[in-house]
Each structure stands twice: as structure tokens, then as C-alpha cells.
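Listed after this line are the structures, all set down as C-alpha cells.
What follows is calculated from the coordinates using simple rules that are stated; it is not laboratory data. In this text, all values refer to a predicted model and were calculated from it rather than measured experimentally. Cβ atoms are built from the backbone, for glycine too; each structure is taken alone.
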Structure 1
């Protein structure tokens, strides 16, 4: 399951999310999106702690952070 998802085509590559990540997992992709920007990505989803700092910093609300649900019992 992806913990962090980016709406890549809406990302304008401001890099605020890269600075906000305490684990330094957010980086800018090599490819360009439809607007001509390098979108943000998280390549190592397993190391993400789902803190949501990246999503809070995003001025364009392109980041969705999901927390793992714990089972009952």
C-alpha cells in the first residue's frame, strides 16, 4: 500500500515537501509532468512514517498521506 501519493500532474515542483520530510524521503522525479515540472515522489514507501508534514506544506494540496490501519485483536 502506498503511504504517500502525489497528484503528479498538479505538482509544480516547489520542493516545500522535500524540506518538510523528517526522514528525507521526498525527492523530485527525473521525469516532467504535463506542466513541465519535476513532480515530487517518495521512492521508498516502506520507510515513510505517514507523519503528513509533506501534505501540510503543499500549497497545491497534491499530496495524500495514508496511515496503515491496525487490525482488531
Structure 2
């Protein structure tokens, strides 16, 4: 659920500029709020799903994070 929000905020930073006040606010929100939520969600999913099961949410997050690099 948070992966599209994370991706949208990265896209917004690219539009408004990384060194603008809004760009810096977005960066802080991403690193301090969204990324910890995403990491926690990944751990929870991994604990409840077998390794041989692919979860679309995890795949989406992985694909989006590669695009943001």
C-alpha cells in the first residue's frame, strides 16, 4: 500500500527540485516516515509468507525502488 506513495513522493521531488524547501521536506518524510513503514511491512510479510511465494506488493516495491535509484 505504501510503495505507490513512496514512488509518488520521489517523483514529486524530481518535479519540485531536490534542493527546494518542499523537496527537502519530501526527502525527510520519505526517509523518516515512509521507508521505515515499508521496511516493517516487508518484515511482516516475510514472516507470514513462505519463501516460495511471491507477493505482488513486494515486487512492486522492489521495482519502484530500482526506478528511483
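Numbers below:
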{"quantity": "Winner on mean count of other Cβ atoms within 10 Å over residues 13-20 once structures 1, 2 are ranked, highest first", "calculated": "1"}
{"quantity": "For FRET efficiency 1/(1 + (r/R0)^6) of positions 29 and 53 (r between Cβ atoms, R0 = 35 Å, to 0.05) computed as 0.95, the structure of 1, 2 it came from", "calculated": "1"}
{"quantity": "Structure responsible for 1.6, with distance in nm of label points 7 Å out along Cα→Cβ at positions 21 and 37 calculated and labels 1, 2 on offer", "calculated": "1"}
{"quantity": "When relative contact order in percent (Cα under 8 Å, 6 or more apart) is computed for each of 1, 2, the largest belongs to", "calculated": "2"}
{"quantity": "If Cα Rg over 2.2 N^0.38 Å is computed and equals 1.11, the structure in 1, 2", "calculated": "1"}
{"quantity": "If helix-only ellipticity at 222 nm (-39500 (n - 2.57) for each DSSP H run of 4 or more, over all residues; to 500) is computed and equals -2500, the structure in 1, 2", "calculated": "1"}
